[in-house]
Structure 1
Amino acid sequence: MLKDFRDFIMKGNVLDLAVAVIIGGAFGKIVSSFVTDIIMPPIGLLLGNVDFANLFVVMKGAVPAGTSLAEAQKIAGVVTWNWGLFVNNVINFLIVALAIFLVVRASNRMTTAFKKPAPAAAPTTKECPYCLSTVPIKATRCPNCTSELKA
């Protein structure tokens with residue numbers, strides 16, 4: 001049983017998947033930082049100093065005006081609808097999806113560029129010039145009309 005488990009773990013697909021998950025986690029952090037720290041501040045600035053991480057709607061309870069999301073969540077009994085965080089997460093997803101699309105597209109292009117076309121199969125038959133029947137390529141006489149074939 002241990003040998004079977006070791007064989008399963010050492011298969012290329014399992015190792016590839018493990019590496020992909022680890023790299024994906026690190027890539028997710030990079031993209032999250034990119035969206036939060038690079039993309040959203042200029043968008044917020046263009047929209048009049050809006051911080052998307054602090055955009056929320058109070059569904060239950062009372063919150064003083066100008067309260068941040070973190071402060072509102074600390075108030076007992078307050079329920080918030082965090083639509084600004086949702087917008088950030090949607091943008092994160094779109095950037096990750098675009099990056100994966102570009103990587104897969106480049107990979108597919110490289111795969112097709114380096115793939116050698118299969119060599120054309122050598123013909124195994126030829127046509128008799130006299131009776132137009134098909135004969136083996138190595139034949140010196142046609143089996144149908146007995147004419148002598150030139151090589």
Structure 2
Amino acid sequence: MKSVFDTRDVAELTDRINRLTPATTPQWGKMSVAQMLAHCNVSYEMVYDNKWPKPGRFKRLVLKALVKERVVGPKPYGRNLPTAPQFLIADPREFGAEKQRLIDYLHRVLQEGRETFDGRESHSFGPLSATQWNAMFYKHLDHHLTQFGV
């Protein structure tokens with residue numbers, strides 16, 4: 001798997017994001033391209049912006065038991081999977097702003113580096129290894145960029 005901690009791989013992701021336009025349509029699913037970018041930004045908001053309340057103790061146990069391995073493991077996502085409520089983007093979004101936010105988040109993760117994420121507490125799953133953080137960030141973004149043909 002490529003890495004959000006590798007300069008070349010982040011450059012490739014950035015290039016793919018930059019190939020999107022406001023008119024890009026999905027190969028599957030219902031989100032617009034701007035909604036998809038906002039959806040991808042939620043993962044980084046949970047790390048950096050303190051925008052989303054953390055799940056309670058019981059819900060975290062359930063998430064760890066039922067969801068964690070699918071999210072942070074190496075297996076790619078399938079199409080049209082269910083998503084957590086925080087990730088559902090129903091309202092229109094501004095393409096340019098969401099695109100720039102996503103690129104900025106990617107570069108922030110790259111700049112902070114692998115060591116900063118090794119053992120870092122995640123919003124929903126507790127402490128994760130840098131490998132797990134990478135899987136969560138990279139495969140989610142790769143999945144949606146593929147969804148939109150880039």
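Since every read-out is calculated from the coordinates, none of them should be taken as a lab result. For clarity, every value in this text was computed on a predicted model and none was experimentally measured. Cβ atoms are built from the backbone, for glycine too; each structure is taken alone.
Observations on the structure shown:
- Origin of the value 20.8, where mean count of other Cβ atoms within 10 Å over residues 38-45 was derived from one of 1, 2: 2
- Set 1, 2, criterion relative contact order in percent (Cα under 8 Å, 6 or more apart): the highest-scoring structure is 2.
- Here distance in nm of label points 7 Å out along Cα→Cβ at positions 22 and 142 was derived from just one of the structures 1, 2, and that gives 3.2; the source is 2.
- Comparing distance in nm of label points 7 Å out along Cα→Cβ at positions 86 and 110 across structures 1, 2, the highest value is found for 1.
- Winner on Rg/Rh (Cα atoms, Kirkwood Rh) once structures 1, 2 are ranked, highest first: 1
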